[in-house]
Structure formats: C-alpha cells, structure tokens
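J.: Input: structures, listed below.
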Structure P
Amino acid sequence: MTFEEKIGGDPNSYIKCKEVEQNQHGTEFCIIYFDDGRWYLRKFGKVTRTQKEIENDQIDINTELGLDNYTMANEEFPDPFGTCCFVNDTTIFIGVFYNYTRTHYHFFWDCTKRAV
C-alpha cells in the first residue's frame, strides 16, 4: 500500500464516491464525494496525510457554490451524481447535481488560487 486516506466524517455518515481521477503524470489524484448532503473535492498525492491536513486541503463545494445540504443521493443508484477530472496540473473540472432544484453545476477549480 502506498498511502491511505479516510473519506467522510461521522461513522454514521452516508458517503458516496465515484472514481479516483489522476493527472497526466500519475502524481496527483482527485475525487468528488458526497457526505450527508454535502459535496467535497479532495486532491491528494501518494503520501498519507493527517486528518487535519486532509481537512485543511479539501474543498467544501456546497460552501463554494452557496448550496445547502438538501441533496440526497439515490440509494438504488451507485453513482453520487458528481464527477471531476484534471484539465491540467492546476485545474480540475467539477460537475455536481443539486437535486433540490434539479440543477447541474459545472465549473473549473483553480488549485493554485483555490477558487472557482
């Protein structure tokens, strides 16, 4: 095993995660995951980090977009209705579905500026 990271917070959290994406060099990775109505983007390398380092680095997409936690993933469908992929080493494309208003959000995340 090269590294490990825990996804989600509370042991009773409802977590859904899709694929782990990697940059073209295979040195950086990212995931979108769903945790009890909140969307998160996590970017990471091949080194195990502390929980504090993870929390300081991951992106709370709901906060960035001004969304509440009303979204609930469909239990019968394994896909969390969120995805991400590297555009280049410093930009990540993100797509999430906010089912309360039936709205798709698609945007680019600048990893250097930590902004949409």
Structure Q
Amino acid sequence: MALRTSDFDRLYRKAERRERSRRFLVLAAPSRGAETRWGLSVKARLGGAVVRNRIKRRLREILRGVRRGGPLGWDIVVQPLTAEVATAEFAALSDELRGLLTRALRPKKNS
C-alpha cells in the first residue's frame, strides 16, 4: 500500500527517524497499522519528466528487493537529493540506499 499526501506531510513534519547520505534522504515513522507503506518523493528541481521518471524506476527496482524481507509497521519516504541518481551506477545506488534504510529502521537503543 502506498502513502497518501497526508502521510507524506506527517513524515516531513514529524519523522521519528531521518537518515541522509549524499544522494538520498530517508524519513521513517512507525505506521498506524502492521503493514509497511512506502513512498517516493522526486522533486521537480532534479530535472524534467524523463529524468524524474528514470529516477523513480530505478528506486522502485531497489525497493522491490528491500520490501520482500523488509521491516513491518513503518511508513517510509525515500527522497533522492541529486539528479545523479538517474545515471549513477545501479549497484552503488542500491548499496547506499539499503545502508540508509538499515540505519533508519534499526531498533533504538534504550539509554
């Protein structure tokens, strides 16, 4: 199931977890249900429609593998920060994004 506009707004305002790299921003918060919901936010400043659609296709392919054995009970938004995501080596992008997701969704330490 995908996120709705109100869910995106909630995550941008009150994300419990934020992880950032040179090419990605990942926002995550516990969801209101047991299911994990995913969203992509590709800003217009990254390029024209062709570039943005290529970025979305590449990110969906990476996330397809993550979702199979992925975490349960989260709302997650992935936002690419540079147009380089459209042309960078796929394996490097995949490793970077998977690392961010792992950090964002790891259990919190009780202090």
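J.: Can you spot which of P, Q the value -2500 was calculated from, given it is helix-only ellipticity at 222 nm (-39500 (n - 2.57) for each DSSP H run of 4 or more, over all residues; to 500)? Each step should come with its number before you reach the end.
T.: On the way: P: -2500; Q: -13500.
That value comes from structure P.
J.: Given a value of 0.70 for FRET efficiency 1/(1 + (r/R0)^6) of positions 49 and 73 (r between Cβ atoms, R0 = 30 Å, to 0.05), calculated from one of P, Q, which structure does it belong to? Let's see the in-between values first.
T.: Details: P: 0.70; Q: 0.35.
Label of the source structure: P.
J.: Say we calculate distance in nm of label points 7 Å out along Cα→Cβ at positions 41 and 81 for every structure; which of P, Q gives the highest result? Mind showing how you got there, number by number?
T.: Numbers: P: 2.0; Q: 1.4.
Comparing P, Q, the top value of distance in nm of label points 7 Å out along Cα→Cβ at positions 41 and 81 belongs to P.
J.: Which one of P, Q has relative contact order in percent (Cα under 8 Å, 6 or more apart), as calculated from the coordinates, equal to 21?
T.: Values: P: 21; Q: 36.
Computed on structure P.
J.: If you don't mind, there's one more thing I want to ask. If mean count of other Cβ atoms within 10 Å over residues 33-40 computes to 14.6, which of P, Q did it come from?
T.: Working: P: 20.1; Q: 14.6.
Attributed to the structure labelled Q.
J.: Still on this structure: Of structures P, Q, which gives 1.7 when distance in nm of label points 7 Å out along Cα→Cβ at positions 25 and 97 is computed from the coordinates? Provide the component values of the computation, followed by the final result.
T.: Numbers: P: 3.5; Q: 1.7.
Only one of P, Q returns 1.7 for distance in nm of label points 7 Å out along Cα→Cβ at positions 25 and 97, namely Q.
The numbers here are math on the coordinates, done by the rules we state, and not lab data. The shown structure was predicted, so the numbers you read here are calculated from the model rather than taken from an experiment. Cβ atoms are built from the backbone, for glycine too; each structure is taken alone.
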